[in-house]
Structure 1
Amino acid sequence: MRRLLYAALAFAALGPMPGTVLRFPRVDLTESAAARPLRFTAEAGGTMRFVRGWHLVSPHSRFGGFSALARTGAERGVGGFQLIGDNGYWTRFTLGSRGAVSDVRIRALPTPDGRPARKSTVDAEAMFVDRASGKSWIALEGINQIWRLDRGLAVIEARRKLPPPRWPTNSGPEAMVRLADGRTLVFSEDAADDPRGREALVFTGDPAAPGPKPFRFFYASDGRGLVSDAAPLPDGRILLVHRRLGFDPVFTTIIAIADPADIQEDAVLRARTIGRVPWPLAENYEGAAVSVEGGRTFLWLVADDNFNVWQRSLLLQFELVDLPPKRMPDSKKAAQ
């Protein structure tokens with residue numbers, strides 16, 4: 001019964017629900033966007049300190065549904081962003097220090113056969129970008145694949161199916177992070193009915209190319225909800241974004257950190273909570289990136305509006321300060 005209630009709540013929250021969505025009433029492919037600053041005064045202190053945020057808007061009919069985020073450059077408050085939507089469209093833009101948006105591009109992901117894609121075949125949920133080459137790796141839910149794309153996101157250079165057993169269509173690869181040692185971690189949203197946690201995989205080579213079979217581990221979120229994205233931290237640990245559904249607010253976003261050094265095959269990985277998104281900014285955050293700028297570490301979050309009229313594509317910036325030392329809690333109780 002609990003799972004049925006959760007499924008009903010998820011359907012209602014993540015939509016689209018009849019009467020709440022206005023999905024492409026008129027096709028408009030204008031490649032422009034704007035960032036409306038958010039009015040929010042954060043409390044002082046804490047590990048996650050709110051810096052600023054924006055409501056991203058565009059006339060483009062395919063703009064939104066953002067499930068993955070990458071920071072592609074930063075200099076004196078000006079920087080580039082790459083976002084992937086779960087509708088199979090990507091967006092790139094530059095955001096100025098005062099919120100001006102420029103260099104906007106909104107395009108469809110390529111498909112293996114060159115034909116127009118269905119959402120079920122291009123449901124992108126996670127991404128990382130290699131700064132040196134500009135290539136992107138994208139994890140796609142539904143078809144359970146990882147693709148490697150060229151710098152222009154126009155060519156699929158390699159693609160690989162995740163190994164069996166197949167992850168559920170709507171609970172497959174949701175977060176992906178490449179570590180400094182070259183390994184790639186892929187977290188499922190809700191795969192495996194196992195008391196230890198949700199399934200995750202470790203690839204030792206390129207996850208989109210033929211190579212050694214990945215090994216499995218389990219991630220225990222310990223009441224934080226389901227993982228919606230992950231990003232590497234400068235000290236080698238990983239940051240995990242969790243989405244927990246409720247009624248007021250509908251979405252609670254909890255941030256935790258874990259140490260990949262604790263990952264072992266078929267064993268459980270646990271994390272430590274460092275903060276959460278304040279309730280006035282509550283949304284369905286599914287994309288995360290970490291950047292180091294001017295010696296400071298920042299967390300960027302983007303929300304998936306599900307193309308619902310009652311949701312927003314929010315982009316938030318937090319500074320991460322005074323992170324706990326590199327140790328893992330000894331128990332579930334300590335992790336919470």
Structure 2
Amino acid sequence: MSRLQSTFLAASLLAVSAAAGIGQAAADGPVIAFLMPCSTCADRFEGQDKPLFIAAVKALDPSATVIANNAQGSAETQVSQAEAALTNGAKVIVVSPLTEAAGAAIVDKAQSQGVPVLSYDGLLTGAPADFFVSFQNKKVGELQGKFLADKLPQGSTIALINGSQDIAPGREFKAGAHEAVDPVVQSGKLVLGYEADIPQFDPAKAQAAMEQGLTSLDDKVDAVLVANDGMAGAVIAALTARNLNGKVLVTGQDATDAGLQRILAGDQTMSVYKAIKAEAEAAAKAALLLAAGKKDEVAALATTEVDNGAGKVPSILLDPVVVTRENIKETVIADGFTTRERICVEAAAAAAECK
């Protein structure tokens with residue numbers, strides 16, 4: 001997100017606050033539940049989404065209370081957390097569903113109490129949702145696939161390490177990757193040598209899958225399309241054990257500090273940057289309006305609609321951006337997403353971009 005976009009978003013936050021009447025402190029402010037799926041899915045949920053969402057809510061309404069919980073990979077826990085939040089007076093549920101079944105169960109419990117549900121980051125499918133805030137997830141996979149297709153020479157062998165296929169984002173990342181990769185595989189330019197889907201984006205399982213893939217390919221692989229940075233680190237560990245790190249192109253997603261450090265050190269080739277602050281702020285605006293019962297104002301925030309299998313959901317979908325060592329300064333650092341001090345450490349400190 002550019003500085004101009006940040007300025008626009010800040011102005012938008014103030015405008016929505018005034019329009020909704022949610023900028024005034026009250027004796028009993030709204031209670032908002034913010035339910036995350038797991039830490040293995042992406043460490044960003046605890047490290048970035050949670051604090052950024054809470055800060056955005058508090059900026060709009062200092063009287064609001066945010067109940068933030070992480071299901072840590074248990075669908076049953078996520079449903080129980082939603083039940084507890086409703087018992088504690090939540091006026092809106094903001095959830096990144098761990099599974100489709102968990103999301104549907106949460107919607108059912110919320111609707112029974114007249115509480116709206118905002119689908120956050122991962123699309124809640126198979127049950128009605130009141131709003132959806134995320135990124136163009138299919139485009140993430142497309143950017144990763146196109147990056148490899150453009151960089152690799154004729155006859156290169158690639159592997160795909162996809163994320164969970166029991167939730168919408170994982171399916172969308174994979175679909176986007178195949179949309180970009182399949183034509184060049186069919187044309188004969190690239191060879192798809194190995195592919196694995198990793199439950200809950202678990203890095204340990206990604207490393208095991210990559211080790212299996214390397215064995216099956218006799219270590220002959222030129223690039224690995226990895227769905228996110230957490231798994232990319234694990235894939236690189238598998239490559240390092242066979243002295244292949246830095247020789248194999250590796251993609252990622254989320255532009256984590258660890259991922260950016262690996263890019264600067266030469267072990268990871270790219271990541272997909274998603275401006276989480278903008279996502280969290282957009283979700284906070286919509287959540288407070290939903291809590292206030294202002295559905296018309298919420299609908300006005302939408303930039304598109306997404307069919308989630310139970311109807312069309314008004315949505316805000318933000319743009320992902322490719323990050324390489326060449327544009328780190330102009331993207332994640334310029335936007336304040338991270339700092340030079342945080343990423344120019346250890347092996348990464350020797351990179352020319354850190355001088």
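What follows is calculated from the coordinates using simple rules that are stated; it is not laboratory data. Only a predicted model underlies this, so the values are computations on that prediction, with no experimental measurement involved. Cβ atoms are built from the backbone, for glycine too; each structure is taken alone.
Numbers at a glance
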{"quantity": "For semi-axes √(5λ) of the Cα gyration tensor in Å computed as 26, 24, 22, the structure of 1, 2 it came from", "calculated": "1"}
{"quantity": "Distance in nm of label points 7 Å out along Cα→Cβ at positions 34 and 290 derived as 3.5 - corresponding label from 1, 2", "calculated": "1"}
{"quantity": "For volume of the Cα convex hull per residue in Å³, for residues 130-297 alone computed as 119, the structure of 1, 2 it came from", "calculated": "2"}
{"quantity": "helix-only ellipticity at 222 nm (-39500 (n - 2.57) for each DSSP H run of 4 or more, over all residues; to 500) from the coordinates reads -1500; which among 1, 2", "calculated": "1"}
{"quantity": "Structure responsible for 32, 23, 16, with Cα extents along the principal axes in Å, for residues 202-273 alone calculated and labels 1, 2 on offer", "calculated": "2"}
{"quantity": "Distance in nm of label points 7 Å out along Cα→Cβ at positions 106 and 170 derived as 1.6 - corresponding label from 1, 2", "calculated": "2"}
